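What follows is a set of structures to go through.
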Structure I
Amino acid sequence: MKTLSIREQLNHRNPVLCTRLSYQDPGLVELVSRLGLDCIWLCTEHVRIDPARLRSLITAVRCGGAESLVRVRPSGYSDLIQILEMGATGLMIPWIKTAEEVREIVRMCKFYPQGRRGFDGSQIDADYGLKPMKDYLRDANDSTFLVIQIETPEAVENLEEIAAIKGVDVLFLGPNDMSINLGLPGEVTHPKITDIAKKVVKAAENNGKTAGTTCATADAFRRWREMGFRFINYGSDYRMIRRGYEALIEEARSAGFGKNAEK
């Protein structure tokens, strides 16, 4: 049975599970990609990644059987298409405020007739030039998915217009940044955040899009899922390593090993 791409899953209204990886080790990235996740989120907004290293991480995700979602705050056209040509199928765009910004992103990321992306045809996403041009253009447009972050009051004001844009696949609520921008740092369950979350879900449903967000706990995961979010980033490598070692250290201390071990 053919595995559905993320964009196909979104179109079928299937839930998509993602996790964020910040450590730049291709072996770790491939391992996590083999565990059954749909999507691996790589971030170039908060983490500086050399382009050659980013390419190797995207390749590791592909080898592991998942798809890459790369968050980038573009300063120009090449910031986006080079990541797609490395083999990433998803792009996450932070700090969006207006619909026109989103339209320009779509124009840069999609080939004609959906956009005006330039053709190379010899990179990973084109099977190194082995795929016929027509097939490549069609497949690239069909598989590339765009995740637009909703994390500012301005984005909320323009939410319906953003959601209506063809080429947008996921409206992704950034609860932490939104809480900061509302003067409620860390209060992601505050009624104001909940109200915005409901607006994101409604705008997504009204326009054939998917509502997405991120969380770090099982309770938060269930809460977002019950609200109607279908694209959820759950946890990160940092949090998993921290929690794993905290549990390990606690077990060792209870057996009399380590600092402050039970006597």
Structure II
Amino acid sequence: MIHLDQLNRKLQLKVTPKRIVSLVPSQTELLIDLGLESTVVGVTKFCVHPKQIRKDKTIVGGTKDIQLQKIKDLQPDIILCNKEENTKDIIKELEPVAPIHISDINNLKDCYQLINMYGKLFNVMSKASEIIDNIQKEREQFQHKIKAKEKRKVAYFIWKNPWMVAASNTFIDFMLKEAGFKNVFEFETRYPEVDLENLKLDETDCIFLSSEPYPFKEKQVLELKSYFPQNTTAIVDGEMFSWYGSRLQKAYKYFLTLHN
């Protein structure tokens, strides 16, 4: 059977894959929530949901530094990757090992497409449809509750040394809008570096420090407050803004807490 991934690459699979290596944390969580835990054989060191997954499965490296021989030894039927998370070199290394499915996520439509693709790939369409329905229901309820609220302007920091923010053409930017905020860096692209000394955030309401990929702590909150005392500065759950897949079922309830 021929399947397409989100880059429109063709995958030729004779049977439903029974040995899966996942190189993307959010996709690993999705597999588990699709009821596929027994078929997952390899994960990354960043696959933290569910908590026991790294104890139960073989860790094959990170998202950008795989251990090729470990993956080969697992004899996977399929390897799941992502265009942004995994490098072209990694894909090239893995191509002789097993068919590779690559996701490419920019918005909610892409998320639904990926969940449906996994439903078909692994013969769990009923569960995939259930997850999508849950996300849509949570989204509708959230939108109803915040429809009268004014959109606050947010600067969303993802890194320190150098300081970096999320701008346009990112999934985080899309999710900031989903959460009812306006990204003050929407006129810049991807993840620009910023200089705190020369940065003007006068018209910004909130500064969000993401819990990932950089593990911001209270120390950095205080540092940002010293530069921008007029802004509300807080650490936010980065998974809710950057993890696609089944985590979206929890995202909208979390977004609501940011408006209280």
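Consider the structures I, II: one of them gives -10500 for helix-only ellipticity at 222 nm (-39500 (n - 2.57) for each DSSP H run of 4 or more, over all residues; to 500) as calculated from the coordinates. Say which. Before the final figure, lay out each step's value.
Numbers: I: -13500; II: -10500.
Corresponding structure: II.
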Structure (I, II) behind the derived value 38 of percent of Cα pairs over 19 Å apart, for residues 57-152 alone: I
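I have 1.5 for distance in nm of label points 7 Å out along Cα→Cβ at positions 41 and 169, calculated from one of the structures I, II. Which structure is it? Write out the running numbers ahead of the final one.
Details: I: 1.5; II: 3.9.
Of the options listed, only I reproduces it.
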Parent structure of the calculated result 6.0, given that distance in nm of label points 7 Å out along Cα→Cβ at positions 113 and 249 is the read-out and I, II the choices: I
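To which of I, II does the computed value 1.8 (distance in nm of label points 7 Å out along Cα→Cβ at positions 97 and 209) belong? Walk me through the numbers on the way to the answer.
Numbers: I: 1.8; II: 3.6.
Here the read-out was taken from I.
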Identity of the structure behind 0.75 (criterion: FRET efficiency 1/(1 + (r/R0)^6) of positions 81 and 193 (r between Cβ atoms, R0 = 41 Å, to 0.05), calculated), options I, II: I
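Bear in mind that the values in this text are calculations on the coordinates, not laboratory data. Computed from a predicted model, the values in this text were never measured in an experiment. Cβ atoms are built from the backbone, for glycine too; each structure is taken alone.
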